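As structure tokens, here come the structures.
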Structure P
Amino acid sequence: MKIHPTKQPVQDFDGDAIIVGAYSDGLSPTAEQLDPAISGAIERLKAVGEITGKRYEATRILAPAGVPTIEVIVIGLGAKADLSAETVYGATATAAKMVASKKRKKVGFFLDDFWPSDLTEQAIAGLCVGMHGQDLYRQEKSLTTPEEIFWYGVDDATIEKGAAYGNAINLTRVLVNRPAADMYPATFAEEASVVAEDYNLSIEVWDKAKLEEERCGSLLAVSQASPRDPRLVIIRYNGGKLGESPLALVGKGVTFDSGGLSLKPSDGMKTMKCDMAGAATVLGAIKAIAALKLPVNVVGLVGLVENMVAGNSFKLGDVLTARSGKTIEVLNTDAEGRLVLADVLNVALDEKPTRIIDLATLTGACVVALGLDVAGLMTNDEEMQDMIFDAAKRMGEPMWPLPMYPEFGDQIKSQVADIKNIGEGRWGGAITAAKFLEEFVDGTPWTHIDIAGPAFLEKAKPWMDGGASGFGVRTLVEIAKTLCK
């Protein structure tokens, strides 16, 4: 998708579609300029309440008189004083999705020309995301990218940065939306290698033999019933000072989760291609950070497995030895993501990171606690957690802290091993899972982000097709930018 800057006045634009904005407290400047050319249609619709400026409200005006365009779309931006990255991202994505639902050759986005560049970057990211659907395997696509896209009042550098966000989010979405027959440990590692080659990044891919050599017994146990061998990918972006300790981003990459012998029901298994969303988010973030050339060192580590059922499945009651030497009693094979992350977190320690952030579609308990739209934050370092929370808030990716009281750690103590992989009963399951992960970070400042709710949309939203959302990519980039300051 190529986006061009333009200085052409909105009323002179000769494309198929024009997008302008409306605030709840008045029209945007470009909407005000366009309105007289289309005989005051926007103000008339505003006067009767058809256009209110409410966030993400999209109004299509077809074949307006006075301009050669097929349609004008007026997108709501909310109150001008409350304009944020969340608003411009969602509003532009909504308008873009509406435009892409029809076949258009030339489209112009004439949103405001006074926004600071960081907001415009997020708006352009929204444009890229809104025009990209989940219909990867349909012969006839539901969304069609226009041949030419123009954005008013910006320079090429701002467009390039906005597209870097959007392309990274869409990479994450594509990886998650691809079915397990196409996206398995080896093919995910190949996708990571493409990113590394495109941005001249260092990459290591550990195959099964290397994982055995490294004694990654916890990860290997989860993968052992699958004919698809596991992988562990380490990808490094060195944009900071030579030798400076990196930020470590760790992702859960269960490319399909049957539940193992603790078998999921069919309804619970339908979307389990998305159980590698943590890994996909990490790769998307690394891609964006590299494209933006941020002056920071970041290492991404993802553990990639399939959790399947066979005669050699790992079993309830098994005791695994993780790479750290810690022993783990298995009491539920569907609590497998934490077993994968146990070894990946230990590998991350070899990088001597200043901080570790892990992302995982880890627990249904987090969805029960926080719903489908909010990720859970759990940490051993409240200052770090506050930084992540603030970054997520700026990006409009809602997250909420959950308490990590020592009593939750008591629940994962085992009588036959060092720890067990589930807590006592149903209650506090998201937190006991985080307490399990904490056992493997060796005191390094660490925050776990449970993205089980927002990583995958069960149905479409106005700004995005159903399926993978790319949630978390923008927040991780914002964290990296914060560390640069």
Structure Q
Amino acid sequence: MPQKGTFVPIVFSTRESPMSQYRLHAFSDDALGTDDATALAERLRKGHITTKDVTEAAIARLQRVNPVINGLALETFIDARDRANEGGFNGFFSGVPSLIKDNIDLAGLPTGHGSAAVGAKPMKKTSVLAKQYLAQGFNILGKTTLPAFGFTASTEWAQGSSTRNPWHLKYSAGGSSGGSAALVAAGAVPIAHGNDGGGSIRIPAAACGLVGLKSTRGRLVTQEAGKALPINIISDGVLSRTVRDTANFFAEAEKYYRNRKLPPIGHVRRPGKQRLRIGLMVDSIAGDATCPQTRAAVEATGKRLAGLGHHVDVAHIDLPRRFVDDFLLYWAMLAFFVSKFGRVLFPQGFDSKQLDPLSQGLARYYRQRFVRTPGMLRQLKQSQAHYAQVFSQYDVVLTPVLAHTTPELGYLGADVDFDTQLERLLRYSTFTPANNASGSPGLSLPLGKAENGLPIGVQLNGRLGDERTLIELAFELEEQQPFRHLGQC
């Protein structure tokens, strides 16, 4: 678990609004500037800047903002400098500084999984997913924070330690890929790794004003842990500030590994020409009402799409109401496996006495209901067919990412009692798990703005294997309404 960051309000100007004193970013006139990863890679290829230049700039930015944002689980600055001096990066993003979430193994570094229960022994091997990520030429400057085992939607730990949202430092950066999202949004690096087992790319993307694609199951190489799951709900990807960075990442990833069971995404560089059938769904399958600010952002996006010539009408994803209970039980089963078999799952060391209250509570929840496991697995496997039915009528379904605006830190804190945290979490993240259970893609885009200035994410949902349509539509929305970032505020 990372060191607790020191928090002080950051005042930029007496002419700024009261909210702005709680913003923090690292954008400046250095080698990184305000470039996205694609532009940075292009300047590196042309020799306008050097890998050493961008590495030093990224390290300086991380050193500036991380003591407050607390998004680094560990840093690898010395190794990154050595790699920059040696050169030899290969891939589309050669030399671009980036970060990897601390639940992915890199040889020689510990993998902490956001938990004090996991030991700090360095890993012997680099995971297959990390190899695919590194094949694009990224220079890794460190590993990013996550809540314990990625089990919740805010990157917080006990005793008040948290990863802070750079748009407003009193608010959550989301989770579980919160460290990656916060540091990309703050401008420390242009792109970072994340993974998504129930919304963990899309939720922090929504909270921090980023692009976050949860891809189709099996799109990237499958993590070693994912192969052992009865239903692999985990997808890996990136947090980025532009659609083209995400598009280029997945196009290049296909050169390393191509799943022949899925249609290729290919290189998507611009909006599609086809006018789409888009379903609009504002309230969740659980029947909970979406907050007015989020509802307004989604409906405004629907109107914008209709104005662009797409056919938009009200839709409903036909999942059984028990889906929420089934997904919760599966999630609790994973926590039970951690608590029961941690010494096998984490060879770097494991102490069950150090498990956080949420992990303990979820494991206890599963022990009390484990007899429902066969039915739960059967129902979740059937969710793919239920989910697919809606795409006989629509090409894309437009929904919120989250049921309400980003909460303040502490709302989903590790010190909140289990029953309260569970109720809040299920209410908040009600839209994202359907994609994980069904295996379908979902794309979070920063298309709304809350009254307090924080971003609101809107989600594009697609049929299995059809990330290309989502990315083309995202290009169209970005072109029509360019995404704001903190370097512009």
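Bear in mind these aren't lab numbers, they're just calculated from the coordinates by the rules spelled out. No experiment lies behind these values; they were computed from the predicted model shown. Cβ atoms are built from the backbone, for glycine too; each structure is taken alone.
To test your reading of the models, identify which of P, Q gives 20.7, 62 for Rg and Dmax of the Cα atoms in Å when calculated. It would help to have the intermediate numbers written out before the result.
Numbers: P: 23.5, 79; Q: 20.7, 62.
Checking each candidate, the match is Q.
Of the structures labelled P, Q, which one yields 11.7 when mean projected area of the Cα convex hull in nm², for residues 243-434 alone is computed from its coordinates? Computing mean projected area of the Cα convex hull in nm², for residues 243-434 alone on every structure in P, Q gives 11.7 only for P.
Going by Kirkwood radius over Cα pairs in Å, for residues 291-370 alone, which of structures P, Q comes out largest? Each step should come with its number before you reach the end.
Numbers: P: 15.1; Q: 16.3.
When Kirkwood radius over Cα pairs in Å, for residues 291-370 alone is calculated for P, Q, structure Q comes out on top.
When mean count of other Cβ atoms within 10 Å over residues 27-34 is computed across structures P, Q, the figure 21.1 traces back to P. If distance in nm of label points 7 Å out along Cα→Cβ at positions 307 and 443 is calculated from each of P, Q, which structure is the one that comes out at 2.0? For distance in nm of label points 7 Å out along Cα→Cβ at positions 307 and 443, the value 2.0 is produced by structure Q.
Source structure of the calculated read-out (relative contact order in percent (Cα under 8 Å, 6 or more apart), 15) within P, Q: P.
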